[in-house]
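In the part that follows, the structures are each spelled out as structure tokens.
Any read-out appearing in this document is the output of simple, stated calculations on the displayed coordinates, not a laboratory observation. Owing to the predicted nature of the structure, the values given are computational and were not obtained by experimental measurement. Cβ atoms are built from the backbone, for glycine too; each structure is taken alone.
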Structure P
Amino acid sequence: MVKLQRKTKEVEVSVAIDLEGGEIEIDTGIGFFDHMLETFAFHSSIGLRVNARGDLEVSEHHTVEDTAIVLGKAIRKLIEDREKRIRRFGYAIVPMDESVCICGIDLSGRGFFVLDGEFGDSGLKDSLIRHFFDTLCRNAGINLYLQVKGEDPHHKVESAFKAVALSFRQAIEPAENVRSVKGKID
């Protein structure tokens, strides 16, 4: 388990994450964002506690961004601890009604996010969902590709969080050796 905190003038965030499972308690003050983080934790079978208090009267941006920073750094720490014993790659295709998300993930240590498609405004602005994934990837060292199609923004975003969760779970599964011809992940 890893516990991390971040405090700025705009936001205070604490994250506890356990790849072996455990409680899921999310409270960021942003209902839809809480729902998506719970969805990620549930479908990746991890324990996750997130508490964030931010300047929501100004914007949701700082809370979403700082949560992604802290969660990303916690994931990076856990991946580094397991570096030599993980599958590294994961993928999933998740339909949700008329929408579908295709996800590929590489826990390479090199953070990069690519989105093919648009989420739309689902309870959070499209730009905030994109920013969350990009910030998470850069801080966690995750290479993430998402292709999203559909009509309903809620379904597209939820299928994306589920696809990322399933891909992540697959990538952190135990392996016998380092999954890199270099002999090192980074």
Structure Q
Amino acid sequence: MRLLPEKNILDKFCIKFCRLIERYTEYIIVSGFVVISSGRARSTEDIDMIIPNQTKEKFEIIHKSLENDGFVCLQSNNYEEIYDYLINDTSVRYTLKNKPLPEMELKFAKDKLDDYQIKTKTKLELTGLDIWFSSIEMNIAFKENYLKSKKDLEDARHLRIVYEELINEEEIINIKRMIMESRL
């Protein structure tokens, strides 16, 4: 039996936020936190989450629920202003009240690639976290083909090593093709 690491502040924050969001909609955690929770030693101050586009009325319910659970949006406390950011492809950041870090960077899905990420979401047993992540293949493809910074390439290399036996290379190629068509 493999022992899972004790949950840190970032893990607990992410779990609390995800539990609340999943009451209302699907979500995925993407990018750096996927790598960190998979064992790569590097820092981050935010966790990136994508949710499907919401109606203003449904987002109001989500935002008020977040507020009731102790979260605040750094951009505004007015759900209509926050919604305008999200609907115009701008992310917003939530923290716990009186705690500037960590932050959840929340975005609406902006294209068919984001919709595909949500459709192919997965839980990663290795992380010890019962939350939904975008697939390992999606994270590798984005980091290698779209983001491409030194840190992102190192992240992709780490994911390739840790999840070597689970990776579907054909899926990575397919996703890279989708990135080229949608984002580049």
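Descriptive notes on the structure:
- For 4.1 (distance in nm of label points 7 Å out along Cα→Cβ at positions 98 and 122, calculated) the corresponding structure among P, Q: Q
- A value of 1.4 for distance in nm of label points 7 Å out along Cα→Cβ at positions 58 and 106, calculated from one of P, Q, originates in structure Q.
- Distance in nm of label points 7 Å out along Cα→Cβ at positions 18 and 114 derived as 3.7 - corresponding label from P, Q: P
- Source structure (of P, Q) for Cα extents along the principal axes in Å, for residues 26-89 alone, computed value 44, 20, 18: P
- Origin of the value 44, 41, 28, where Cα extents along the principal axes in Å was derived from one of P, Q: Q
- Entry that produces 23.9 once mean count of other Cβ atoms within 10 Å over residues 138-145 is calculated, selected from P, Q: Q
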